[in-house]
Structure 1
Amino acid sequence: MKQKLALDYLETYNIKVAPLWENYFRVKIKESKKIGVYASDLLTRFTKMAVLGKKVRGALMVLGYQIAEGRNMTSIYEASLFIELMHTGLLIHDDIMDNSDFRRGLPSLHKQYYPSHLGKSMAINAGDIAFYLSWEKLMTSDFPKDKLTLAGKIYSEYLLKVIYGQILDISKINVEHESEKVILNMLRYKTAEYTGVFPLLIGAILGGMKDLEKIDKLKKYGVSLGWAFQIQDDILGLYGNEEKTGKPVGSDLKEGKRTLFTYYVLKHGNAKQKEYILSILGNKKISKDDITKAQELLKEVGAYEYVVNLGRSYVKEGKEAIRAITSDKKLQNILRSLIKYIMERTR
């Protein structure tokens, strides 16, 4: 029942924006056809990927707007497309850097072309197009210029944070000597703030929120939600259902991703456990049996329990900030339900 509020809110958001997406991409694909067949082909592939997302960030942007008591719902739904355009662009670039094979149940965009150099080149361009379209969508939305100017500054600030987080993620640091602080710092910049704080803050600014204490509490809730989101992503990456997540289980291990799971094993595991994790980390050829063994090992050493408990602690922190964000009981309940759902979702 507690999750139902979150699921209903997300479903309502997706129903509201579905025709907006259809109309938006119909116009953009038509424009791209004037350039040439490759341009329209790329944008068509991008469209298929963009519309398959969970759209949690867009929904959070609308929620931030409602918390700020914004009234122009037609415009905020339309404007919220910007963050999903931006997000899809970031995912496309992330897949290139991680050399990921799948995204949202489809081959990653750079894997959809041959030869590989063409695929990577096309995907880089797709990401660049996404950032332009995202900026255009936000800055031409139907809100006062002063609010859009501030929203534009926040856009630039958080996009830069994500890029810095990505740099931290791909930098070749010796994984055996990483600390929890280093991992969390990377995840904060790459995912947590951008997933939770950014959409809520943009929505609140466009809605006219000026109370600095409320903004501070909104940020605290947002970053807690963002942490929970990333932690659950890591859990699903190792223990999720492939049909629901759209990515093969164990792909994080194959790609050599630095996660809280690997940190914990290398910090607290015995020599044999550490050796095994290091032997499969970044190995594209590991088998399903290897992944099953890794799953069992992570539970045996306590990594699974550690990660789940950390996620729950962020859910608790987020809930503690809610009363100071809004006095609206309905919105309070939605905020509680959303952060709980984020940590318990299966996709």
Structure 2
Amino acid sequence: MRVLITGGAGFLGTLLARRLLADPPAFGGGPAGPVDELILLDPLPPAADLAGDPRVRVVAAGLDAIGELRPVDAIFHLAGVVSGAAEVDFDLGLRTNLDGTRAVLDWARAHPVPPILVFTSSLAVFGQDPALDTPIDTPIDTPIDTPIDTPIDTVIEDDTLPRPQSSYGFQKFIGEQLVADYTRRGYLRGRSVRLMTVAVRPGRPNAAASGFLSGLIREPVHGQATTCPVPPDLPVALSSPGRSIEGIVTAAAVSDDRWGSTTAMTLPGLSTTPAQLAAGLDRVVGPGTSKLISWTPDPAIVAIVGRWPARFRTRRAAALGLRANEDVDSVIREFLGRS
């Protein structure tokens, strides 16, 4: 098998590459077999262990170089501009998240045999609009013009219509639709997976609007102060790196029949709050660890993250054996195990 990972030097790309080399899935429900060549397409250098693996081919370039590559059996399209950066620089988001995705799909379209393509989308394709949403506990016979003062608490189902509230969300949703149409036409075997906020990420903070969720754990674990830019009781949905990789690999592994005709699938997520993450720090790391967190809301971050839903009912993913993290303590312990 020849496999490509775009964004292969990133955090998730690195974890995915190691997983595919150590335990390759039976792609598309076919027979299991080794990954003979794993191509990592990324302008940045990969981890040393991957760079030194004879099965790995490093292509130090962006998505505009994808046309120079030979056909592969499976594609994992992880490369993209994160939410905060896409909101600040609209043109950058369009070039990478739309034009780049289109380049990947057109390259796949030219393959002699339609490849499996897994596109990492996001919970950001959904959004909460106070003008349209109603709280989950609102009586069904409440007149539509009745003022509602309680917080919105939308539960996202598998068939919930996406309604992005950010440039990043719109770009990911358009990418999903392109994957669906290219699949419908038989150009590829596409599966779009909507990831939750992935936490905890190691290293320096990135430009993702939700990046603070990793910082709430990562910095205090290392004895460093951090700031939470949203209210402590703001509902959020997250998934640990391990659970996220499991969802991505499963998307590539199952047969077309098991995946179904709807190409986009929402992966499971743990519904929690920053305050619950802070309490988990004190339980798992040690009493008083959460005192390193200061609570200073940033209206720009709240405007993005506050419109993302935090409750999901993911029956399709559950039917494939995928589950959310049990609790915040397990998320923190997974990070400690990787540190």
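Nothing in this text is a laboratory measurement; each read-out follows from the coordinates by a stated rule. Here the structure is a predicted model, which is why all the values come from computation and not from measurement. Cβ atoms are built from the backbone, for glycine too; each structure is taken alone.
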| query | In terms of distance in nm of label points 7 Å out along Cα→Cβ at positions 61 and 157, which of structures 1, 2 is highest? | reply | 2
| field | Highest-scoring label, criterion being distance in nm of label points 7 Å out along Cα→Cβ at positions 101 and 253, among 1, 2 | value | 2
| request: Match the computed value -9500 of helix-only ellipticity at 222 nm (-39500 (n - 2.57) for each DSSP H run of 4 or more, over all residues; to 500) to one of the structures 1, 2, and report its label. | output: 2
| said: Starting from the value 1.00: which structure in 1, 2 was FRET efficiency 1/(1 + (r/R0)^6) of positions 189 and 229 (r between Cβ atoms, R0 = 41 Å, to 0.05) calculated from? | reply: 1
